[in-house]
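Take a look at the structures listed below.
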Structure I
Amino acid sequence: MPLPTRQVHLTATLPQARTVSQRWDAIDVARGLAIAAMIIYHFSWDLSFLQLIGTNILQIPAWRWFARGIAGSFLMLAGFGLVLAHAQGFRRNPFLKRLMRVGGAALAVTLATYFAFPESYIFFGILHCIAVSSVLALPFLRLHPVLTLGAAAFFLVGPWLFTSPALDAPWLDWLGLGAADPVTNDYVPIFPWFGLVLIGVAGGKLLLTRQETLNLARWRAANPFSKLLIWAGRKSLPIYLTHQIVLLGILFGVAQIVGPAPSAACRQICLMQNGDPALCPSVCSCILQQVPERDLWQRLLANKAAEEDSTRVSRAAQQCMRQRAPS
């Protein structure tokens, strides 16, 4: 005897619901790629911070957008993962367990950076945003994706509509609507970043309505590189918490051996002698064409240079200043 139409529908959809609520290799690969990009960015930031390279990546727009793209990918994946985790209904205990894990890690980041960088410690970075956004996004799991995308647009454009000096109080910095950005090494406030979480939620809900989703959910990595990315994606939190300790530890040791890059040392000396940040990059670029030796600049920075070395650099600086001066 054939099953009633409603029973046939349930028989077809329940296995798919169970499949899509399982862990997807495709999502772990995407998260692993984001982790790899994050390590590349932080490695470059560390080189710049320790003056192992002369470039200050924070002053280069492409690097800033690269960092924002990495943060945005983590947030959209967090929203997408929230939909998958609760595809069969809200699972309170797993949600609270994950929230405590992410929130605890965020607190650890705050404490560690407070002691390491007290003037620019991280009080609301990517982990803080993911933890708070996970709670704020819960009501949107029940809403239509179109409404969720509308709310996402609201948060994305919010900084252009609601920014005000009245919201500059430190206890409101987590909103991201103050007229001045706080001094911190990682700042991912609710406006506009929660909008990307909601895009992930809406995208997840839309994807789950498509038949192709079942094939994507069942895809399994077959090559070593993809499997490595999956491992990184599944270990993203411990990797995030430990990778900078490892990178800074190694590169700090390297910096003690090789010293600062010539361009970094030149700009540092230039700032001490002239105090004009706009002057130093162009003048140092000219000087380094004549005096490129790294060990010489290390001696100059340590005030251990021989008199002839100091004279050589001084003459090069005078020549570069004359070339720079308007005729």
Structure II
Amino acid sequence: MTDDWSPSLHEPTIPVDEHIIGLQGPTYEVDIERGRIRQFAKSIYAFDPAYHDDPRAVVPPTFLIMSGYHYGYILARAPKESVFGRIDEDFRTCADGGEEFVFHGPPPRAGDRLIASTSMHDFKERQGRRGGRLRIYVTRTKFHSPDGRHVADWYEWNVKTAQAPVQALDDAGPHNRPYFMKGDPRDQFNAVARQSWADLRVGHGPGRVTMPPLTVTDIVAYQYASGEDGPTHHDDGSARACGYPGIYSMGMLHGGAMATYAVNWLGPGNIRRFKCRFDEMQFPGDVISYNGWVVRMSGEQGARTVDIELDFRRGDSVLGRGWATFALP
């Protein structure tokens, strides 16, 4: 990795205010590997041949999140010698407020090499519902090809709360907490059938898909694939020591699952934008369902684009939402 900023041993910390917008982190390379695509796809219940059989496998919509863990950095783990490492904030305890992935053409494929760099895209403060005063840090990671073509952007919302916004396990309803997978298949999204432009109708979608109870095995499989190895997601003692009622899931496991629902419906290579936001915590034992529907169709100037909305729920409680745009042939 490289960085235009070369620190001395006594560089001061950077105060948190709007002047941090525009700060640039180190540059790093990302090799898109077929094995990582397969592993990541399996962890988000995605079994399309485009991920598993094609030698030039396309990346799942949320795949580039792994680049920060396996190849570079995220704000919570920025290199100490970088400019992000000097910001006067403990980003290790930030919550994931949401993610967005934008593709400026077809998504990358196995064998591609990307050049990535992260900047502070936005910063704001506001009052939260549970966690008191919030500081919201939005980073933008740009991905370019070696010849300079702008391939994709990844936006990440890092939310720092004045107090822990912890949801009690009791608030999530009664739980039978299966910690290990007992052979239940995780192929329920295979029931989402591909639809063409002529099949689509605003306000309609493939219908709700319900997964088996969430297990710690599901959570760890996603951690292993994405690189997000925070102990509160797999170590019950660590979760309780941090004030949580027990192990809880990463929102992006379910963000990725929403993306799987979407691409099974409209095509892995057709996605151009995917965004997700998280409202409530998820725990082992949760029975979570996913749904999506068309909100807009545009066929102007020969380009067919479809905008959809998605959500995932525990019973009637919405845990998170998603938005996606597809360019259909």
Structure III
Amino acid sequence: MKHESGQILPDGSDRRFSRTVWKGKDAVMISPAPGDLGIKEAQAFFHIGSHLLAREIPVPIIFYFDKDSAALIVEDLGEELLFHRILHLKKHGRHAEIQPLYMKVMKLLLSMQISGGEGFDTAWCFQEPVYDHALALEKEVGYFLEAFVKNFVGMEIPSQVFSELKWLAKKVDCFCCNSFFLHRDFQSRNIMIRADGQLAIVDFQAGRLGPLGYDLASLLNDPYVDLDFDMRLDLLSGYIQLLKGHNMETDAKDLVDQWPVLSALRLMQALGAYGYLTKEKGKTFFAAFMKPALKGLIWILDTNFKKELPGTISMSKAIFDELMVSVPNR
């Protein structure tokens, strides 16, 4: 989010944010996006946020929710995002501090996934209540192919690619787990660093139940910060050790199978969103993150699916070459 004269300008959301004061405390008012879906999104924010707070997960305190207008007044967490902190560390050559910070984030992630899943009511969800292959096919593969490949890049979708990616999405049903909370957009612009250095999580309203690996894939493959590939794998190993430390040996083993599939699907979702927001919404801020997202997707596919997804890899590399010329760097 960007702050400007009391207004907080959201990245891709149609909600409206503004700073205010509530009973002497710094607060943010969130007005819903237009239409029924905006109302349902605000209701999901209220119910899921209240649940996470009750589970002692650090999300903004909800001071007030107006059931009629669906306006929310929540705690003001400040201005620093994990995104800002990582860019600062990179700029000043303090790379050694990045991995320990991510370990701290992953500990919070695991706590949210386990505790948030306990007592979670899928009736709170304003979107699909569970992450499964149908969601992956429509909201990730389909979004990538339509909003990014076809509409933004202007390329017709090869039938081979669609068949390959249907196969990839179907693999999600092999490791779906309905006991963990899934944020669905757990990345550096949705993790805040308070003035006291403590972490907090925002934009959880699309939460649902799903596999452990999705939010981790979202965090480590985040195009906004574009972590080195070796660091992503080191952090993946670190998360697996966290699972083992919680006596979750089976989940740790499952995560190894989940990682490449969910990483690829998450990066496709991001590319679909960047294409849509850039072309349809005119939010050109997102265009600069297409190259790191596509670079990450090619890395995942080339490393894990050379035999299964040759058409997708070839298409992705051709698009990357085109983006190198047509899309500016950050």
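Values quoted throughout were computed directly from the atomic coordinates according to the rules given, and no laboratory measurement underlies them. Because the structure is predicted, anything quoted here is derived from the model rather than measured.
Tabulated data
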{"quantity": "Origin of the derived value -0.52, -1.11, -1.40, -1.43 (log10 I(q)/I(0) by the Debye sum over Cα atoms at q = 0.10, 0.15, 0.19, 0.20 Å⁻¹, for residues 122-281 alone; candidates I, II, III)", "calculated": "II"}
{"quantity": "Computed -4500 for helix-only ellipticity at 222 nm (-39500 (n - 2.57) for each DSSP H run of 4 or more, over all residues; to 500) - originating structure among I, II, III", "calculated": "II"}
